[in-house]
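Read the figures in this text as sums done on the coordinates, not as results from a lab. Because the structure is a prediction, the values reported are computed rather than measured. Cβ atoms are built from the backbone, for glycine too; each structure is taken alone.
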Structure P
Amino acid sequence: MNIALVGSSGYIAGFLLDRFEHDSTVKKILKIDQTESADEYLNLQEAEKFIYDSLADIDFVIFAAAISGPDKCTTDFDLCWSINVTGTEYFIHEAIKRGCRVLFFSSDATFGNIPGKIYNEESATMAETPYGRMKKHVEDEFHGEANFKAIRLSYVASQKDRFISYCLKCIESGETADIFHPFYRNVIVVKDVVDVVQWFSMNWGQYESQVLCVGGKELVSRVRMADELNRIYNNRLHYIISRPRDDFYKNRPRITQMQSLYLRKLGIIEDNTFTEKIQKQMEGTRI
């Protein structure tokens, strides 16, 4: 199997590369990005200039490139739309024309903000934020396309994610972390996301739906994440809890609860607790 990874310098992409580079079924990994380490250069603002012949022998495209900051997507809407929608859709259309199967990284932001709602694969997507509308637009563009599937990610936790990295630096420096609350997501660890991507690479036709919700089974706050780190690192993280200004929630709901109808039935990831998942994810991370 030959794989292309679009956005190869990104956060989750690093974990994907590590997995697939040790996968004996993968013969080739084509790294596509704007960095020097990429095999092929891609600027999504000029997606039409990409050399699409490089996809001729690619079986599976992982599309992980995007501007994902919800505030950036609001303040620089036109720029982000040109990358997250216009350029992204152009590239995916060209990849599908060449027979590639495309797995698109979407988001739980596609659902919107209905108080008390628990979303799943059958829920209507009523995105309210600019970032959510961008992800929804791409999903809708390829609705019914057999060679397109999307995984809707909740917050993806690891030793390298923005929040946990911040907490680890606070432990190292002895600083007190400032943690926003309330802010809840069905947090999933990056190992599980990689497991999902690898499963799709080998079992594309076994999943009939076009989207899969990829999140943990528990609704987790940032305070819970900090407390789990203290279980791992012997209460060395000192923190205060702050309530964000109302404009913080303008581009991100306080709570987005998402459960998959299929993720655990398919046996793709372990059906264990967030405590177990984050402890396993953080193994080997010393501070």
Structure Q
Amino acid sequence: MSGYETILFDVSDAVATITLHRPDVRNAFGAGMGPELTDAYERCDADDDVRAVVLTGTPPAFCSGADLSTRGDTFGGIDRSTFNAAATRFEAWEVRKPVIAAVNGHAIGVGLTLALQCDLRFMAADAKFGVVQVQRGVMGDAYVHWSLPRIVGMANAAEILLTGATFDGRDMQRLGVASRCLPNDEVLPAALAMARDIATNTAPLSVAFSKRLLWQSFELDRADVNRLETELHHPLMGSDDAREGVMAFLERRDPEWSARVTRDWPEGQVW
């Protein structure tokens, strides 16, 4: 897909910005947004010139949730043989670069569950957030029963998922959802600033390995984590980037990384 209808896609300074873009319905999830977001994530993963990703929404909302234009039939008439509760077919945690959610406005339902798939969440202080599906007669989706307890713990996940309540950005930080809580108009600039810092100062293969292991770690025991940390150090230690990282630090300059995720990813994945 080169031309999108429900999202905007831009790459600048090694940072890809994906913007949910259905402003007439506050970026409600529908009209092909899932396949388009899947395609954008896959492009980011496969492009070594993209070093970090920011997911945001066209103001004033991030994503208002499911498109309710069909009113009472919004969740009706599904084909049970093909339906899948996943919002996308390639999630943010599969992208081998950091993905920062710049949640610059309301994120309701699937809007919030999409943000929970990202590595970091910068959230607007005065916006409203909630996984409200139990108040609509359905339930949370997009892997939220896997992602949310891992991010905030069982008790906080239960408060969010079982009540369907809405919270502001300060609540989200208190509950452990928000990495940062900022004034609404500062959310996207702050996320972009961190993404550019990552793109410049972190070694791409090191970050890709660390991200993959971080998301996998909840399914591993301590010995498995040690084994994988050891195995993943093998292609890193003694590499050109390991030398460059040290020399750039000592010489007080920006590093020039040479490893490429697509080219140097280990054959026969160790995870």
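Looking across P, Q, the calculation of distance in nm of label points 7 Å out along Cα→Cβ at positions 12 and 244 that yields 1.9 traces back to P.
Each of P, Q could give helix-only ellipticity at 222 nm (-39500 (n - 2.57) for each DSSP H run of 4 or more, over all residues; to 500), but the derived value -9000 comes from P. Here distance in nm of label points 7 Å out along Cα→Cβ at positions 100 and 148 was calculated and came to 2.6; which of the structures P, Q was it taken from? Checking each candidate, the match is Q. Can you tell which of P, Q yields 24.6 when mean count of other Cβ atoms within 10 Å over residues 116-123 is derived from it? Clearly, the read-out refers to Q. Taking mean count of other Cβ atoms within 10 Å over residues 20-27 as the criterion, the largest value within structures P, Q is that of Q.
Taking Kirkwood radius over Cα pairs in Å, for residues 36-91 alone as the criterion, the top structure among P, Q is Q, with the largest value. Given a value of 19.2, 63 for Rg and Dmax of the Cα atoms in Å, calculated from one of P, Q, which structure does it belong to? It must be structure Q, since only it matches.
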